[in-house]
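Listed next: structures, encoded as structure tokens.
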Structure 1
Amino acid sequence: MSEEIKWSDWLDYSQEQIAKTPESPGVYMMHAAMKILYIGNTDNLKKSITESSSASCVCDAKRFRYFLTQSHNDIKEKLLEEYKKKHDGKMPLCM
């Protein structure tokens, strides 16, 4: 990848942590039980992570992390390609 990914720490999937999330473009991952549930991208991280709390599968998430980037579409696609290579072509559980 041309852009080095600098993830945030894994954060508890709580209203308190979501409230601290920037309203910036980026890529994010949702995680539970040692598995990546979802890899998403957005123009507004805070809004998308807040909205994902109502999704039936992603609501099981325990933690999330994000990476601020303007090129979130390209980064998400590369992350999904890497994920599929490591998991026999399978997508994350909630995708």
Structure 2
Amino acid sequence: MSTVCTICWVYGRVQGVGFRYSTQQQAIKLGLTGYARNLDDGSVEVLVCGPGVSVAQLISWLKAGGPRNARVDKVVTEPHQPGREWTDFGIRY
């Protein structure tokens, strides 16, 4: 099974509501690697790598709104070729 990587930018009320932590929990549950980090414009960047089906499941979860207190207005995705191998799913600051 080949590894797929996708980078996502999530817009809306996604900072200060536990979005990165919830995304990390979902990614770990799906066996994915990568990271989630807040950006200066108020969005969250998510890099996710793993089996295509699992990556698609996480992206669907992001588009569905993420954690309860978040409000997702838009998710932009594009394929990504990482420069390194990710061994877990982390939170960047």
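General remarks:
- Identity of the structure behind 34 (criterion: relative contact order in percent (Cα under 8 Å, 6 or more apart), calculated), options 1, 2: 1
- Between structures 1, 2, the greatest calculated value of distance in nm of label points 7 Å out along Cα→Cβ at positions 55 and 71 is seen in 2.
Any read-out appearing in this document is the output of simple, stated calculations on the displayed coordinates, not a laboratory observation. No experiment lies behind these values; they were computed from the predicted model shown. Cβ atoms are built from the backbone, for glycine too; each structure is taken alone.
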